[in-house]
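In the part that follows, the structures are each spelled out as C-alpha cells.
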Structure I
Amino acid sequence: MASHKEIKARIASVKTTRKITAAMKMVSAAKLNRAQKNIAGMLPYAKALHHILGSVLTGDNEFDMPLTAQRTPERVAIIAFSSDGSLAGAFNANIIKEMRKTLKAYDNLPPTHIYIYTIGKKAYEAATKSGYTVTRNFEGLAAKPDYDTMAAFASELITQFHTKAIDRVEVIYHHFKSAGAQTLTHENFLPLAFADTSPATGYNAIADYLFEPSASDVLAELLPKVLKLKLYTILLDSNASEHAARVVAMQIATDNADELTSELTIEYNKSRQQAITNEILDIIGGSLK
C-alpha cells in the first residue's frame, strides 16, 4: 500500500488535472456555441440555393452538366478533415482510419495519381507517417474556417475535373448532428450526384420559371456556387464536430478525475486510520511491558 504522502500527492495531482480538463471543456463549449451559430447562419442560404437548383432540375429537361460526368477513376483526390489539436476523443482517430482505408482501396493506382489534401495537422501527420505524399495541407484552417480559401480550393477542383486532371474527389469528415453525436461521413464531392428532385419533394416545376439567359446557363453558374458552399459547409461541420467531441472527452475526463479523487480519498483515509491503529497498538503494547 502506498504511503500517506504518496496518496496525498496523487490526490493533489488528480485535482490539478481536473481543473485543466474542466477549463478545456468550458473553452470548447464556448467555441462549439460559435460554431453552431456559424452553421445556423449558413442554413437559410444553403436551403435557398438547393431549392433553386432542385427547381431547375425538376422535369424531363436534359442539361449538359460536365460536373456530373461519371468516369473510371484513374486520378483521385481525397480530402480529409481533421483537427490541429488532440484531446478530442476518437475524432481524429476515426478520420485517420477512414483515410487509410480509402487510400488502401486505391492501391491499384500509381502514387502520382492519388492527390491527398488535408485540413488539420493530425490528418497531415498521419498521412506522412504512413508514407504518403500530401499534395497540400491547409494549415490553421481547421481552427479558423474561411470561406474564401474553401471557395478557391473548390474552384481548383472544378477546373481539374473539367480538364480530366482528376476523375473523382472524395471527402472524409464528421457531420455534426448534435453536441453529443457526430457522424463519420465519406462521400463523393465530384462528380456531382443529385437526390430526388421530383415534384413530390416540394420543388416547383421548371415550367413555373422564365430563365434569362437559358436554364443551362443558369445551371452552369449555379453548380460551382453549390460546390463552393458545400465544401465550406463541410469545413464548418468538421469544426463544430471537433469542439463537440472535445467537450464530451473533457467531460468524461473530468468525471473520471472526480471518481479517482473519491477513490484515492477513501484509500488515504483507510491508510491514515490503519496508521493510527498501529500507533495505538504500539502504545498499548509498550505499556504492557
Structure II
Amino acid sequence: MSIITFWNGTDDEVGTTTSSVAFATQMAIEHNIKVLLLSTSLNDSSIKDSFWPENKKKSFGFFADTRNKMIENNGLEGLERVIRSNRITPETIKDYTKIVLKNRLEILLGIDGEGETLQKQYMLIQETYPEIIELADRYYDMVIVDLDNKIKTSTRLEILQKSHIIVAMTSQRLKSIQKIDNLIKQNNILNEENTIITIGKYMDDTRYNAKNITRNLLKKRDIINTIPYNNLLFEATQEGKIIDLYFNFIRLREKDENYYFVKEIKRLYANIKGKIELLQMQRKI
C-alpha cells in the first residue's frame, strides 16, 4: 500500500490536478488494485468535472453509502465529523467516497461552496487530512493525493512527510526545474529517495526537452519524468469523460499520436514502483 502525493512545487500552472486524475485513472484501469484519489481543494471542481458530466452534478447534494444511508453534503465533511467523534476505521472511508469504477477507483472530493462559514469549515477539515490519508493507506492499495498549495503550511508539510512518494510537479521553465531540484537537495522532507520531479503540460518539440534538461541542467543520467500536454485529456476532463478516454487508450498502437502520453504515465508509474520497492528493501515503508 502506498501514498503518492502530487504537489506543485512552484508558482507556475503545471496541471497538477489533471496529472493526478490521469495517473489515478490509468492505474485503476491497468492494474488490479484499489485506488483512492483524494482532493484537498476548496472550490475547485476539476476532479468532479473529469469524471461526471455537468448534467449529473445535481446529484452531489447527497451520496448514498453501501448501507443505503444518506451522507450529507460532502464526503470530507462527514469524515471530519466521524474523526472528531473517534469512531473512524480504515473501512469507514469508503462510505464517504464517490465510486468511479467498482473495486478499482474511488474519489474523495474536496470542499465546494461559498461563504465565510465554508472557509472556517475548510480550515477545520484541513486538520483531519493527514489522519484520513493515513487511514486510507490501510484500506486502499494506492492513495493518490492531489495536494492543494492553499492549505496551511503545517498541514501541507505533514501530508508530504506521510507520503511514500512525492511527485513534485513543475513547469518546463528552467528556473522552476532548478528550484525544485534545489529544494530536494536542501529539504528534510523532500529527498531523492522519495521525490520524483515531473514536468507537467510537457511539450517535446523544443530545445528545452526532457533529454536536454536532464543532461545539461540536472546533470543526471535518468531522463526526467514528464506528463505531456494532451488535447484529448484536456477535453475529457472538461466533459466528464476521462474514463471513456482511457478505455479508448487501451486500444492505442505505438504509431498513434497519443501513445507517447500513455507511455509517459507508465514510465512515471515504473519509477514510482521502483522507488517504493527500494524503500521497502531499506525498511523505510
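Quick note: the coordinates plus some simple rules give every number you see, no bench work behind them. All values derive from a computational prediction rather than experimental measurement. Cβ atoms are built from the backbone, for glycine too; each structure is taken alone.
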The value 17, 45, 35, 3 for P(r) over Cα pairs in 10 Å bins from 0, in percent, for residues 95-166 alone, derived from one of I, II, belongs to structure I
For structures I, II, calculate mean projected area of the Cα convex hull in nm² and state which one comes out highest.
I
Suppose you compute FRET efficiency 1/(1 + (r/R0)^6) of positions 215 and 271 (r between Cβ atoms, R0 = 35 Å, to 0.05) for every structure in I, II: which one lands on 1.00?
II
Rank structures I, II by distance in nm of label points 7 Å out along Cα→Cβ at positions 7 and 103 and report only the one at the top, that is, the highest.
I
Hey, distance in nm of label points 7 Å out along Cα→Cβ at positions 119 and 143 derived from one of I, II reads 2.9; which structure?
II
Quick one: helix-only ellipticity at 222 nm (-39500 (n - 2.57) for each DSSP H run of 4 or more, over all residues; to 500) came out at -21000 when computed from one of I, II, so which one is it?
I
Hey, mean count of other Cβ atoms within 10 Å over residues 23-30 derived from one of I, II reads 15.9; which structure?
I
Suppose you compute distance in nm of label points 7 Å out along Cα→Cβ at positions 191 and 239 for every structure in I, II: which one lands on 3.3?
I
Which structure, out of I, II, was relative contact order in percent (Cα under 8 Å, 6 or more apart) calculated from, if the result is 33?
I
Thinking of I, II, which structure, once mean count of other Cβ atoms within 10 Å over residues 31-38 is computed, gives back 20.5?
II
